[in-house]
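Next up: the structures, one after another.
Laboratory data are not the source of any read-out in this text; all were calculated from the coordinates shown. What you see is a predicted model, and the numbers here were worked out from it, not measured in a lab. Cβ atoms are built from the backbone, for glycine too; each structure is taken alone.
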Structure P
Amino acid sequence: MRARIDVVTGAVNTWIVGDDEGVIVIDPGEHAYGVLTAIGDREVDYVICTHGHARHAAGAIDLARRHADAEVALHPGDRLAWRDIHPEAPPDLDLEDGGRFEIAGVTLEVIHAPGHSDGSVCLYSDELGVVFTGDVVTAAGPVAHDGLFTDFAGQISSIGAAILTLDGATRILPGHGDETTVAAVERRFDAWVAAGPDGLLAGAAG
């Protein structure tokens, strides 16, 4: 059976990739219960956090504990943020650039994309024609954290290197808001660069 993608929307978009047997959960959010309902009786192989901020990763341990074989994965660049929300429960796996996860006949490739946070990653599936971008970029642009861009230049560079190098038809499935495409992000990219962090924050506030 071909892999499919389900989404649970809330404070973040939680993406569920797999088939009727097993799934990978991307960004479980703050609480596991809505995700558990969407998973049903399927097995969870991996819980992958695109970064360690609480809104995306706080529910990871609870979700994994309800599935005995599930492993939680995070890039080591976000271990400090992770410890703030899970001080006594380290992730099981360290994400590495170029690492691969397989589920239901498709592969998710890890692309390290720092800027929003040191350990931010995207997950790309050539077979599905999608990239899960977390808070690296959404349809509205680069995502700030708590009202600030901690490394705007790095985040912009990561969008260029990790996202704009993909085929334009690739669907972007972000951590917040509606999906978009690489081609749509490319059309808006120069405007985001020109606006800079202050301009983007002012636009979001307005």
Structure Q
Amino acid sequence: MSPRIDKAAKISRRESILQALARELEEKPGERITTAQLAKAVGVSEAALYRHFPSKAKMFEGLIEFIEDTIFSLVNRILDEEKRPLSRCEKILSLLLGFAEKNPGMTRLLVSDALVGEKSRLRERINQFYERVETQLKQVLRESRLQGAEISDEQIKIYSRLLLSIIEGRLHRYVRSDFSQPPLADWLAEWQIVTVGMIISD
């Protein structure tokens, strides 16, 4: 087997392990996922799992990296295509809520439900994800000044924190309801209410 084919096979196995982990997180809400369960779901031995990931924490990190890469590449596309400040904010929030709705298992990571008893660095990684989202929202709100919005630094901080709280609240409700309360349910109506008190506009 050539090195190129061998490398492709390794990547494919890594991906199948991460896909199985996401499925297990979705199908067993509220439960801790063991490597024995995961190996059974993938159809390999636990030893085979560890050939691709040295620990379960590394498997979780692999999923978190996938979430980060997916979300922030799409956020960059939104910023390239949409120039109106409020629309940018709404599309970023819709992106996050829609991703969660399509990926219930990964949403358990985003609310740290699946990380109870796991390494503290994993929870810190999730915290950094939200900090990055909040920073991006702050940047969008700052740039609204270029379009004439009279918004102070304090208002930017308050608005970005409010928008982030909406995301986190909807994701927590989704997980808490065993995925029966979709994050996008009544979203546009709620967004209209939220924007009533905002200084910036499109």
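P, Q: which one has semi-axes √(5λ) of the Cα gyration tensor in Å, as calculated, at 36, 19, 14?
Working through the options, I get structure Q.
Work out the source of 15 here, i.e. which of P, Q gives that when relative contact order in percent (Cα under 8 Å, 6 or more apart) is computed. Label of the source structure: P. Here semi-axes √(5λ) of the Cα gyration tensor in Å, for residues 30-141 alone has been calculated and equals 32, 14, 12, so which of P, Q was it run on? Of the structures listed, the value fits Q.
Here the criterion is distance in nm of label points 7 Å out along Cα→Cβ at positions 118 and 158, and among P, Q the highest value is seen for Q. Here distance in nm of label points 7 Å out along Cα→Cβ at positions 150 and 182 was calculated and came to 4.2; which of the structures P, Q was it taken from? Traced to structure Q.
For which of the structures P, Q does the calculation of Rg and Dmax of the Cα atoms in Å, for residues 102-189 alone return 15.4, 48? Derived from the structure labelled Q.
Using the calculated result -24500 for helix-only ellipticity at 222 nm (-39500 (n - 2.57) for each DSSP H run of 4 or more, over all residues; to 500), pick out the matching structure from P, Q. Checking each candidate, the match is Q. For the set P, Q, ranking by mean count of other Cβ atoms within 10 Å over residues 54-61 places P highest.
Determine which structure produced the value 1.1 for distance in nm of label points 7 Å out along Cα→Cβ at positions 86 and 166, calculated from the coordinates; the candidates are P, Q.
Structure of origin is Q.
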